[in-house]
Structure P
Amino acid sequence: MEDKGFFSIGKIVATHGIKGALKVYPYTESLSFYEPGNQVLVRDSKGKEKTFIIQSARPHQRNILVFLEGVTGCNLAQTLIGSELYSEKAELPELEEGAYYWLDIIGLSVYAADKSYIGQVQSVFRTGSNDVFVVTDPSGEKNSEILIPALESVILEIDLEKKTMRVDLPEGL
């Protein structure tokens with residue numbers, strides 16, 4: 001979810017210990033968004049927002065344990081469970097040619113090599129070897145979901161200005 005120049009970097013799924021540690025499920029591969037001193041926007045399920053400074057963070061199993069300035073106890077930390085963490089899009093580092101952020105891919109219109117419309121990228125997920133784009137037809141004309149592997153042999157072109165992607169689907173898709 002992206003709005004107002006922010007993008008989601010994770011979700012608070014639990015607390016850890018009694019000192020206010022938050023267990024965050026990260027949406028990003030890089031832990032650089034969780035470095036001490038970075039500012040994050042916390043938005044709860046009702047849309048209430050508050051900005052915090054990260055005091056410290058460290059990996060913990062599949063999550064990240066995050067301490068935020070001002071969150072000093074378990075009771076306050078528990079009120080944040082279910083909230084999303086956001087970072088400013090302007091903080092994103094430049095990528096090398098041909099690499100894209102998921103937030104730029106989600107929402108692209110996808111077309112086959114023959115220029116027929118396939119659908120729109122709804123989400124992206126990581127597998128052991130490559131990312132996979134989840135594509136559905138938002139008009140409902142095609143009542144299915146297509147999983148498209150993010151491979152150079154499949155993705156022919158991505159045009160962020162036109163918000164389009166052209167693909168050569170493998171047999172069976």
Structure Q
Amino acid sequence: MSDEWEGLLDDDEKVIWQGRPSPRIKLAWQSTLDGLTSLFIIGFSIFWMVGASQAGGYFWMFGLLIFAVGLYKAVLIHFWKALERKATHYTLTNKCACIALDVVNGKVLDSYPIIADTTLTLKDGALTTIHFAEKSGQNGRTSFTTSIGFEYIAEGRAVYQLLRKVQAGSA
């Protein structure tokens with residue numbers, strides 16, 4: 001066990017896997033509607049800026065804000081997520097799954113117990129994602145649920161089998 005885990009694990013807890021997500025840029029929106037909405041916002045803002053610039057003055061510049069939001073949602077968010085993945089570390093112990101994020105303003109460590117009732121979801125591919133928890137929240141009047149797990153890992157099937165062993169208490 002490495003020194004950075006000293007004092008964070010229980011006496012009977014041991015690290016059985018550590019890894020990191022792929023930091024590659026992955027153009028994947030949460031839904032097709034998300035991507036289309038972003039493109040619509042970009043198109044509308046360009047239409048607005050061209051039309052408003054013909055009237056003279058600086059009124060067209062209000063369209064820059066809308067354009068920036070659309071550009072962020074369509075493209076820049078994928079670069080941001082890649083940077084976030086680059087700062088992420090995964091650890092699986094014989095009791096829980098841990099996700100550590102080393103960000104500018106400090107380190108964040110979230111721990112999720114893996115028990116018999118934990119629902120495991122495997123999204124297989126060249127880079128595999130395994131979800132094992134959910135976080136619910138509210139943004140204004142809208143409620144949302146976010147899946148949590150080890151995302152974009154190369155050795156996904158092996159890690160999934162380890163998670164199953166932790167669930168069964170045999171890890």
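The numbers here are math on the coordinates, done by the rules we state, and not lab data. Computed from a predicted structure; not experimentally measured. Cβ atoms are built from the backbone, for glycine too; each structure is taken alone.
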With FRET efficiency 1/(1 + (r/R0)^6) of positions 32 and 152 (r between Cβ atoms, R0 = 25 Å, to 0.05) computed for every candidate in P, Q, 0.80 is reproduced by structure Q
Comparing mean count of other Cβ atoms within 10 Å over residues 88-95 across structures P, Q, the largest value goes to Q
Re relative contact order in percent (Cα under 8 Å, 6 or more apart): value 21 computed from one entry in P, Q; matching entry is structure Q
Comparing mean count of other Cβ atoms within 10 Å over residues 8-15 across structures P, Q, the largest value goes to P
Calculated from one of P, Q, log10 I(q)/I(0) by the Debye sum over Cα atoms at q = 0.09, 0.18 Å⁻¹ reads -0.45, -1.20, and the structure in question is Q
Matching 0.90 (FRET efficiency 1/(1 + (r/R0)^6) of positions 24 and 48 (r between Cβ atoms, R0 = 25 Å, to 0.05), computed) against labels P, Q points to structure P
Calculated from one of P, Q, helix-only ellipticity at 222 nm (-39500 (n - 2.57) for each DSSP H run of 4 or more, over all residues; to 500) reads -10500, and the structure in question is Q
When P, Q are compared on distance in nm of label points 7 Å out along Cα→Cβ at positions 64 and 96, the highest value belongs to Q
